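Bear in mind that the values in this text are calculations on the coordinates, not laboratory data. Small disclaimer: the values here were computed from a predicted structure and weren't measured.
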Structure P
Amino acid sequence: MSALDQIAPSTPSHQTAPLRPGTRSLLHAFLLLAFWAAIFGASLFTPPLLDDADATHAQAAQTMVQTGDWVTLHVDGVRYLEKPPLPYWIAAAGLRIFGSSSFAIHLPLALAVLALACLGYIWSRRAFDDRAALYTALFTLTAAGVFLFTRIFIPEVLLAVFLGTALYAMLRALEDDTARQGFYAYTFWAAMALAVLTKGLIAIVFLLGTAAIYMVLNKQTYKLGCLRPFSGLLLFVAIAAPWHILAGLRNTGGANGHGFFWFYFVNEHYLRFLGRRIPRDYNKLPAALYWTQHLIWLFPWSLFTPTALWVGYRKYRALQSSRDLDATGERLSRLDLLSRNNARRKPALIANFTTRTVLLLCIFSLLVLIFFSFSTNQEYYTFPIYLPLLMLVAASLAIAEQAPSTTLTLRRSITFAHAAFTLLGVAIAAALGYGLWTSRHLPFTPDIGALLAHRSVGDYTLSTSHFFDLTGPSFAALRLPASIALAAFAFGPIAAWMLRARRKPFASTLTIALTAAAFLIAAHLALVRFAPMLSSQDFAARILQIERDNPGPDEVLIYGDQAFGSSLPFYLNRHVLLVDGRTTSMLFGSTFPDAPPVFLTHDQLLAQWGAGPRKILFVPLEQRDAVTHLLGSRQIVLAETSGKALITDRPLSSVAAIQ
């Protein structure tokens, strides 16, 4: 029975008519679109663009639209050469259609998540069955990491789509009976080229490395021609090379005579891998955290990892046993086995598309994990393996649910997953309930950032760092999302376990997905509540209001790295000056002779403060003490939010501007 068959009310078996494939596909599509719209629909409009990478990358796309230069990326007028252009081309197209809005930046990310889920559905349906296909897409839409790392404008989800497409196309091209072998071969090369234009040369390492290991292990090196290596390579070069060549020709004469080619290929690839990139502003996660954090990024489905390992082990044992049998099912002698292994042209070790898929996904996932365990890394660098791992877990769970009889070990692994999910749900619900109860009499404060403890756990390089800053008063500002999450975790895990116990496995899995979806919706509401702290859109609106009420020339400045307030120039739609901001991603671009004069030292700020055009200085929380020490009583505070401040060097003519 298919997954969707179990949604309908139960009836006697002789009255149940199986759903036609077309009807089943439509129901699957409706269910998946409903989950996608519920989880990612609201994120199209809120929150505003966040400071740091989110708005910095949006600035690069915005500049493309303004200048018409689609080759060289610019941020605040300064060359930004460390990223390939494809994500910015897509975002720029959105900005041209929808205008300079958060929606234009968020839409491509949300659509990429939907595309990733659809790819998983198509691949799993061919490799496994309808239930595994539906589970793969559901798991993708509801996994914590997929949600978390698409809240900001980074290319990982788009990279995952292209890498996954290339892997699937490669597998299809190597099939013996495919009628569209050329189509899939060229799709492989085209998808790899697009992946290079999305994230850089790392895509070549992952795809060709996976292909080589897979073909050697599966004894298919003789089928290399199926991938059209010569004409495919020409297609790859035709797509990927033009931008790299143009960018190199247009960006010469930087620091020490270095241009794009050195900075992009040597600094951003080779030296970044070694941890010697200039500037050295990237971390390397501790090994234990690097490996175990995937239990969080794939939550709640990572709880079924023991089930996947056991199913994989049983399938592997069955495959090993089948290799020792002849065509009649009799076990081969040792001499016959030796003769088979020494055959001049060995047959594929794995001929079945299902097991070939499993082998390919395992190789790719391990290659990515091992690579970034040696390289410098960020939490989201392994995003491309989320779909492969979720496919393996989804297929294993679907197999376990549909098996006519399951082993004791398999039943225990599923029970373990539900027990762990229930215990976590109870613990989370209890913590949320305690927070709601203790903050029940506290007033609601819109500026949640001003109420945080600012413990700086992990120097805020971890995605969960701000969780440790929550206090009672700050929790009072999160009552609605906390209540939704509490209800989800208080009832969802227990309901899923009860349904599993009553032998309604599909309903149980769907309940887990609904619980995860409710939690992610609550997380989005919480993120919106944090927007005043994480974004500077309100400050941009305040500046525009001040300029309307107080006509006259002024200069907008950010104290420190532009990432501290990168949403300011996006929403102001113009360049800003940077005080002591010639750092990190702005450093190399500032060394070109035609770099705009947007950089000031703190001594220059001090000399110009109170003279010339009116100064409106944005001061991040991290720099408040430094600015107070520098300017003292010469600063006039216009606004404060979450520890950030907007100050000026002279009184305003309109008092209404600072209300």
Structure Q
Amino acid sequence: MRLLFTLALALLAFAASMDAWRAWVARTDLPPVLAEVSAEVRAEDGTLLRAFPVEDGRWRLSVDVARVDPEFVDMLVAYEDKRFWTHSGVDGYALLRAAWQALWAGEVVSGGSTLSMQAARLLENSGTGSWRGKLRQMRVAWALEARLSKQEILGLYLQHAPYGGPVEGIRSGARAWFGKSPMRLSAAEAALLIALPQSPEVRRPDRQPAAAQAARDRVLARLGLPAAAVRVPRQMQALPRHAAHLAARLHSDHPAAARIDTVLDGALQKSLERLAHASVRGLPDGVNIAMIVAEHQTGRVLASIGAAEFGSARAGFIDMTRAPRSPGSTLKPLIYGLAFDAGLAHPETMMRDVPTAFGAYAPQNFDGTFRGDVTARQALRASLNIPPVALTEALGPARLMSALRASGAAPRVRGAPGLAVALGGVGLTLEELVQLYAGLARGGEAVALSAVPAARAPGAKLLSGRSAWHVADILKGSAAAAPHVAVKTGTSYGHRDAWAIGWDGQHVVGIWMGRPDGTAVPGVFGADLAVPVLLEAFGRVGPKRVHLPPPPADTLLLPTALLPAPLQRFGIAQDGDRGPRVVFPPDGARLAASDVLVVKVKGGALPLSVLVNGAPAATGVRARTVSLPWPGTGYSRVSVLDATGKSAAIEVELSR
């Protein structure tokens, strides 16, 4: 009876001690288990484009245990903590063995720490040099085991394990030393990544290769695996830095996001970065390149390159996809398209390319020569300067600026826009130009480009489908090496910017080359410098040729002689005896609210009278551009009468 009583007391004491122990563990103040991880920008297929360090400058890529090589996990557990899956945080057998070995050898032979204890040490960044520190790790390990699963504790260790220098976590370590993910590791690679966290600086392969190799080989030997014939890596690899400028912008826009998914084609991005780097090799100092590839039907940006190389060389820190520059001749396709829509011209309309002064503005062709009578098709294809300026005068520069804004661009001019905008006297970025050309390629419907997943909303109508097709048909095959691609080049004043922008039935590609500081590159033209890069980029987008679409059903396909008389030669409708004609706003246009309504008139005998909704708005006008008070929202009819009584009228919708 006394024995039973003693046993009962012992059991009660044990139970009480266990309750006290559990309460002690439950009171443990755990360190934060949610670590700050490096923000990652990824391509559409999930591949890493660029990562950013955490606040303390460490590279700590997020770790998912399910995406770590299971054989690595098995090797880690077998080497570091054989009973990890069964103990409660502290392995009593391992501690007793470590103590016995220390007493027998007179020094520490093995530590006896479990992976749970090591996770506790890493979370608190505590050392193991004292029994007080060891006890704290044991307590935190027990608390972790009580609150987390084994997989979660393993994830904590793999997230925080140090691999030398600023590198933390198995994903960062595998990339730093082997340039790969931890999904597929060789036995030798796994052994090094198991050995490194124990003494990450002493065993750094780039600084202490002999110590690193010896530690790796000890892991292999203890696990009964054959010795590795390969040397340890002698250099730490940098993390990927693709689409560097775009990634930095996205990270700045979403600073709290741990992962930013893009729609970029990772393989294409890397291929075009190599092309960009090769394209500036051998060019004058400071010359750089920017490149954008997009799908014009969806607005999806497939590749974005802000410089040949992200860094100080060639001012590579500047994102030249977003730097406003003079677009040179790249606006001419839009000008011709607007003129086709306004009934001012047709691709086969005859135009005069002769020395012409538009007031004080007297533009010249780049080669200093004039061609005389040419068709609009020939003028655009040869990028002549007089015809598009004449068309811009007829349209009004404001009409061109309005179309640019409708495309999504923010054109930058000093003061009121003049005729010089037709030849590049306006600031636009490569992004804006590619977006404009995407609208031309989509049959005249604007589309917003996006590098991240985004719903596509209907865009503004820039041109009619037939005018957009005419422009593409004129430019198609202008680069003989790519007959299925419509290409337009541009060179800004003073040879500061060389442009080439082109599209086929699916993609639009834009190239800018020049010096980011805006200094000239004498003798350089877009056709010579940027077009070869453009064509190579199209070749890398895919081997399949995607041809431009056929003409819309309402497209007027006639030679010059069979066109309606006003379209046979540009300017015929300017004769006074044919009466006035309102060339801006176009009939049926929808205009946003403004302080004034600008009306542009061609032809007719001066002075003019202008009526809005039947009421006189201006009389005795001796100019062909008149600013009227804003008549209010809704539909308005604008009529113009000349001195002989001839008239013309348009109807416009004025929005808020």
Structure R
Amino acid sequence: MAIEHLSPKEIRDWTPAQKDAWWLEKVYRGNMPQLTIRSAATGFFLGGVLSATNLYIGAKTGWTLGVGLTSVILAYAAFRLMSRAGVRDMTILENNASQSVATAAGYMTTPLVSGIAAYMWIENALIPWWQMMLFNMTLSLLGVLVAFPMKRRFINDEQQPFPEGAACGVVLDALYTSGEGSSGMYKAKILAKAAALAGFIGVISGENIMKLVQQKWMGFKSFWHLPHNVDAVYYWMVDKGWVPMPKLAGVPLPSLGLTISLDLAMFGAGGLMGIRVAGSLLVGMLLNFVVIVPSMISIGEIAPKADGTFSRVHVLNTWALWWGIVIMVVASIVGLFSKPEIFVEAFRGFGRKRTDKKDVLGHIELPVKISFIGVPILGVIGAWMAHAWFGVSWAFGLSALPLIIVLALIAASSTALTGITPSSSLSKIPQFLFGAFDPKHPPTNLMTGVMCVEVASNSSNLLMDIKPGYMLGAKPRQQAVGHVIGIVAGAIASTPLYYLLFLSDYEPGKNVQAVMAPEGGQFGFPSAIQWKGVSDLVTAIFGGGTGKLLTRSIIISMVVAAIAGLVMEVLRIRTRGRFPLSPLAIGLGVVLPPDSTIAMFAGAAFFWWMHKKYGEKKETMGHKRWIGGHEPICAGLIAGAAIIGIADILVKVFLL
């Protein structure tokens, strides 16, 4: 059935009380089962799995993928299959509750692969797992308490679109509308097939899994696995002396990371991000590693390592990182401040008192007093944790609290209007602000940045997930509880896995960054590299630096990058997104491992071509599979490859 909604005139003219009364009468589904034990358990399980895949993808790309639609389809399929065995089918609101729990869990991984990792790299020390878990949970709970008062304004009163959340509501409505269920099962099946394909390739290319199976279980003296790199055969011939080693400026291409990998997780991620972003990533990678870096090596501006060799990580950390960081910072700040309506919307009506005496939704909404009491308490707890565990002074920790509210309003406004949460842009604000006041103590800018951005992005993303519940008539109070369950699920799943995946080889005295992101390793932690780069830049600008950090050629590259980022972002804005390049993605292409960039571009190009080929042919199987199944296929490839990739590492840790 069609989802009930107000007209633009009604949104503009009606009072908040009228809108609430309309929703209660027309949309609210009363006592329909919602946050039941089975929906909570389903969301808890899916959230744990999807937070694990987000952790894997985040460590590889720096991107956090939305898991809302994926969790909706998986929960629907699971209960539809169980209903054939006599289990009562899940209601539409139970499914929505499951996706609320799952998405809240998925968002828990963001600080782990960004600011928290950067802190451990700079301090060269591990954060105890229980501190990491409690700090992350505290900030996420703070995000929930910040989100729900904003919910009354952004969703109930202003009826803001929250595009991705609205799409999730539409999908749910279609799945549970008579005659549309087959579409949901088809998407679930195509997701499962994509996951099985990626999983199978992951198994036969997993070095540790194949070693376990062939040597330990089958007793073979040696083992074989499908090479991870597509060009492995060529370099095998190089080793035999049959073909020459390809080089740039005398450096072998593999040393610069210029290889092609069989990475279906990155292929799927590229399919989701689109050709414009993936193409910009490719431009940044080629510009840096094929043009600029070889030129700088040739003229002696990039010196080799102590052993006389070069590597991707070496050239990135000693030279290339800086222009990549600058173009991202300039583009993100210009993009943020180019939309004054976001700031106007953020503070419009701020502090406005509700003139209606009776709150008709008071019995089902999360009471505002819980936020008014809980936000200061959790804020002080977060400041204490930052002080006691990370050495951030009380003054800076407490002064971050009002900035958190400001950034949360800005983030929520952006997410409401565009569906994009500007986490990367917002992170620079507290890093530069607090870094300027305390430039010689990096944990100050890093951990206050984590506090501000995690709460702001978590609260705005949760509003995105509250939107489908509002559209479908769910109880807001139960959604709040569901988000808390999801936070627990995400913390339990992601924190231990974080240590197993990235820190199992750590021993006291080792370099933490080298352990987590080794040269030639599969995890590059590009988001953490950005956070660390900005922190180092803040120290260099405001704290005097080391005297060796920024050479003349680096400074020139930063100036050129700043101008290029400004010009391209202005062109992108003036052309309303038609300008083909994203300066933010170009900078990210500098940081990402080239093989990941190539795989993502391949995925984006493939689905771009499928849309071009079948976009207008709506009655064909090609349209149904590649257009209708676009997101499920990509989600399945990511999930299958990520789960087997995680399993391969766990085999090494526990069984070999």
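Some notes on this structure:
- Structure (P, Q, R) behind the derived value 33 of percent of Cα pairs over 42 Å apart: P
- Here Kirkwood radius over Cα pairs in Å, for residues 244-483 alone was derived from just one of the structures P, Q, R, and that gives 21.7; the source is R.
- Which of P, Q, R yields 32 [relative contact order in percent (Cα under 8 Å, 6 or more apart), calculated]: R
- helix-only ellipticity at 222 nm (-39500 (n - 2.57) for each DSSP H run of 4 or more, over all residues; to 500) derived as -10500 - corresponding label from P, Q, R: Q
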